[in-house]
Structure P
Amino acid sequence: MSDYPDDWAFLDQGDSLLDHVMTIMTEAFDPFYCEAWNRHQCSSIMGLPGVYGLVVIINKKPAGFLLSRTVFDECELLLLAVRPEFRRKGVAAALLKKLIEKAKSEDTKYIHLEVREKNPALNLYYHIGFREVGRRINYYKSLNGDLYNAITLSLIVI
């Protein structure tokens, strides 16, 4: 029996993975913050060793994705996004749970990520168990030139 509803499917390979990532990317990221990646950036990184892409499909619609990269015993969560219509339904938490399970199975010791200060996703990361380990002051720049701090978070994988 699955931990997820019957209309949820998880894809981590196949020709449609990049298309699903880009569909989600265009809707999930607010252009004001300049955080979304373009197709070339995603395609380039997805072909590298240690890179993992995971997409959640709900009712045959791409709902959310993550991209991560593992080097030796450390994983970096590069991107996590959920389309607005699927937010607050457990999609991001499910993606993170799958990443943590994968990390444990591969003896990964840490998962790291960086997120814009005041990003609502911080609540989820803290709830999952990530803890702040650093900050980059004025790291992100919005369309109007405003600067935002980056918060570096880490999770010890046990």
Structure Q
Amino acid sequence: MELTKEIKESINKSVLCWLATVSTKNIPNVSPKEIFRYYGTNKIIIANIASPQTIKNIQQNENVCLSFIDILVQKGFQIKGKARIVVKEDAEFLEMEKAQIEMTCGNFPFETITEITPEQRKPIIAPKYILYPDTTEIEQIKSAKKAYGL
């Protein structure tokens, strides 16, 4: 599945994502991730900064679910796919690392990167857009800023 322009723009506007993994005992784990971006046309990469359970789960079960939203517009995407842990010895690590270091400015060391190959996607939208179809993004941003005290 190729990442659309809309998905890439949504990733760029999102400050956090949530990565869900599952252990071999079917115990779910959801972990917030701050350093993530799209990579090429069909990959999402995440710096593994403090993620021992995420790494362990992916090494045992490659199925993941990633969610991200623009907190003010309250729209984003849920992506389901396969993940793998990219280590320093892998050929593509240096190029992926460069992309991540741009985001961290070198302030957050990481030894591995999670690479996600999306297989399914679905939009995430705040219920207000569904319950009140005339809601505009401008109105939603104003409402979210008020709710968050911004």
Structure R
Amino acid sequence: MRYPVTLPGFEGQEIVVEPPGFFSGPKLLVNGRPAPKGRGRGELIIRRNDGKDMACAFRHNFLDVPSLMVDGKPLDLVEPLKWYEWVWNGWPVFLVIIGGAFGAVIGLLAVTFNLRLFRSVRRPALKYIFSAMTGIGASLFYLGAATLFRTLIR
């Protein structure tokens, strides 16, 4: 999913942010091309219509869509999740309590998937139904894998 960015001085330019993947960081695309790197660590440069360069950097949010810092000012790409949405999407991480490291990996994958799902589905009821199904599916996968592993080592 791509998130469009609207900034004054960039009329006619398409600026979008691609959220991070499992193995890659977020990307800032200007007219379909990656923004060039700046001088500082993690800094990207975008050029306004009048030729002035602006420094940008990502401010990472844990497992969620990052914010974009443009000339030192934060720009939220999406509305932040409310506390109850974090609880609803994050409950699979409690697999760590019963499953240790294996449960934590499955729980974090389910939470990450839930957050992506929550951002992509438009209908509120479907968001909650699909994320509940993901959490339950992750729990059942954990229980099945743990049971299979126990049976194999005996």
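Values in this text are rule-based calculations from the coordinates and carry no lab data. Here the structure is a predicted model, which is why all the values come from computation and not from measurement. Cβ atoms are built from the backbone, for glycine too; each structure is taken alone.
Couple of notes before you dig in:
- With distance in nm of label points 7 Å out along Cα→Cβ at positions 117 and 133 derived as 0.7, matching label from P, Q, R: R
- Source structure (of P, Q, R) for Cα Rg over 2.2 N^0.38 Å, computed value 1.31: R
- Structure from which 19 was derived, relative contact order in percent (Cα under 8 Å, 6 or more apart), options P, Q, R: P
- Per distance in nm of label points 7 Å out along Cα→Cβ at positions 21 and 53, the highest-valued of structures P, Q, R: R
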